[in-house]
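Novice: The following blocks contain the structures, represented as C-alpha cells.
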Structure P
C-alpha cells in the first residue's frame, strides 16, 4: 500500500513550496530593479553625465566626445521618438480594437466567441520579427509609393507595424471587459426604452471604462518596449525626427544596436544602462497606473 502524507504535514509542505516560489520571484524582481538602477545611476554619479543634458539634450553620439572628453548623451530625440511611436500606434489600434470588441460581444456574440477571439489570440503568438519583415517589405514600400519617401523608413511605418502588433492585446482585453459587464445593465437600459446602440454607448462602454483603459495601457506598454520589429522599419538614425517619414531611433532600438559595441564599465555602456533604467521606470509607471485604475471606484 502507498503511504499517504498526513494532512498537516502536507499543508506545511505546500506552504513551504509556494512560499519559496513567491520568495524566488520577489528576489528576481528586486535583483533586476537594483541591478538596472545601480548601473544606470552610475552614469550620473561615477561618469559625471549631466542629468539635465541627458533628458533635454538633442545630440546623441557615443562614438565622439566633447571638450570634456565625454560622449554626447542627449537622449531627448530617443525619448520623443519612443513616445511618438507609442501614441500613434495606440491611436491607430484603439478604435479598431474597441469596434471589433463591440461587434464580437454585443452584435454577434456567437461568432465572436467561437471564431473571432480565437483568431485574434493566434496573432499574439506570432514572433515580432515576422511583423518586422512584413512591415519592411509592405509598409515601407507603401510609404515610398504613396508619399514618395526616399527610404520609406521612419516613425509612421514603425507606428503602423506596432499598431498591428498591439491590436490583438487591446482587442482581447476589450472583449473580456465588455463581457464582464452584467447582463442586467443591458436589460435595464433596454427596458427604459434605449436602443441597442444607446445601451452600448452609454451603459456598456461606460461600465467597462476602467477595464478598457487598462487594456489600452497594456497595449501602450508593449508598444513602448517593442524593439525588433520597430528597428527594421524606423531607420535607426539617432537624431531629432524632422517628420513622420524621417529615419529616427527609439530607446529600445538604440539599446539593441549599441549595447554590444561598448565594454562594460565604460561611460558609453553606463549611459546605455541609464536608458535601460528610463525604460524600466516608464514600464513601472504604466503598471502603477493600471493598479490605480483597478483600485478606483467602479461605477456604472
Structure Q
C-alpha cells in the first residue's frame, strides 16, 4: 500500500493518520474503564449500605423481642399476684371484691384470669342468694337466671330458676287479683287490663278469662256510648289548656287580649260529656289581673257547661 493510498483511506474515515486512529482508540478504552470503575464503586457502596440496613433491622427486631419478653414477664408476674389475691378473696367470702380487683386489671386478661372471673361471679351470685330472704322471689329468680346463663350445663341452677320463676308468677298473680278486687266495677278499662294480665299469667284459670270477657264487653259498650260526646279534648303542646276552653273564654271575655291560660287538669268523662278543669286569668276593667279555676263540660268540641272549681274533686 502506498502512502498516498493510505492517506486517502484514512481521510475517508475522518482520521488523518494511523497515529491519530490509535490514539482515539486509547481514549475510548479509557472512558470505558473509567465508567466501569465508577459503577464498581457504586455497587460496593450500595452493598455496604444494604448490609448496614439489614444489621440495623436485626438489632431493632432483637430489641423489640426483648422488650416484649420483659413486658410479658412483668404482666405474668402481676397477673399471678392478681389471681392469687382473687383466690384469697373468694375463699374468705369476698367474691364481689375479687370481681372489682379483676375489673381494675382487665388489661391482664387471658384464659386463666377469665376462669377466675367466672368462679368469682358464680360465688358472688351464690353469696347474694344466701343473703336474700326466701320470700324475695324476684331477686332470687334474677340471681338464678344469671347463674343459669353463666353455667348452662348446671341443671341445679335451671331447676331453681324454674321454681322461683313459678313462685314469682304466683305472687304476681295474687297481687294483680287483689288489685282487681279493690277496683270499682265501673272502672271497666282498669279491670279489663288486669284480668288480661292474669289470663297471660295463668291461662288455665277460667275465672280470669270470664272476668276479662265481661269487662271487655262493658268497656267496648262504654267507648261506643262516648262517641256521642265527640272526640276527646286534647291538651295543648305546653300542657296548659284545652283549645275548646280557650276559644270559649275568648268569646265571652271582657278583655280577650289579656286572657292567659295557666294550667289544666286531665280530661275526665261524665254522663254529660268530657270534663276538664282549667286555670286562667284576665285583666278587669281597672287593669287588675285575676286568676280563676273552673270546670268545663265539652261535647262535640264545644263547651256546654261551666261550673265552679269546687264542683268536683279529683282523687
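No lab work stands behind these numbers, since they all come straight from the coordinates. Given the structure is predicted, the values throughout are model-derived calculations rather than measurements. Cβ atoms are built from the backbone, for glycine too; each structure is taken alone.
Novice: Rank structures P, Q by relative contact order in percent (Cα under 8 Å, 6 or more apart) and report only the one at the top, that is, the highest.
Specialist: On the way: P: 25; Q: 7.
Largest value of relative contact order in percent (Cα under 8 Å, 6 or more apart): P.
Novice: Quick check on the output: 2.48 is Cα Rg over 2.2 N^0.38 Å, derived from one of P, Q. Which one produced it?
Specialist: Q
Novice: Here is a further query. For FRET efficiency 1/(1 + (r/R0)^6) of positions 71 and 135 (r between Cβ atoms, R0 = 35 Å, to 0.05), find whichever of P, Q sits highest and give me its label. Could you put the intermediate results ahead of the total?
Specialist: On the way: P: 0.70; Q: 0.10.
Answer by largest value of FRET efficiency 1/(1 + (r/R0)^6) of positions 71 and 135 (r between Cβ atoms, R0 = 35 Å, to 0.05): P.
Novice: Follow-up. Out of P, Q, choose the structure whose coordinates give distance in nm of label points 7 Å out along Cα→Cβ at positions 47 and 151 equal to 7.0 when calculated. The partial results should precede the final answer.
Specialist: Working: P: 2.4; Q: 7.0.
The read-out comes from structure Q.
Novice: Computing FRET efficiency 1/(1 + (r/R0)^6) of positions 111 and 183 (r between Cβ atoms, R0 = 35 Å, to 0.05) gives 1.00 for which of P, Q? Show your work: numbers first, answer last.
Specialist: Details: P: 1.00; Q: 0.05.
That value comes from structure P.
Novice: Taking FRET efficiency 1/(1 + (r/R0)^6) of positions 159 and 247 (r between Cβ atoms, R0 = 25 Å, to 0.05) from the coordinates of each of P, Q, which one would give 0.95? Intermediate results must be reported in sequence, preceding the final value.
Specialist: Numbers: P: 0.95; Q: 0.00.
Derived from the structure labelled P.
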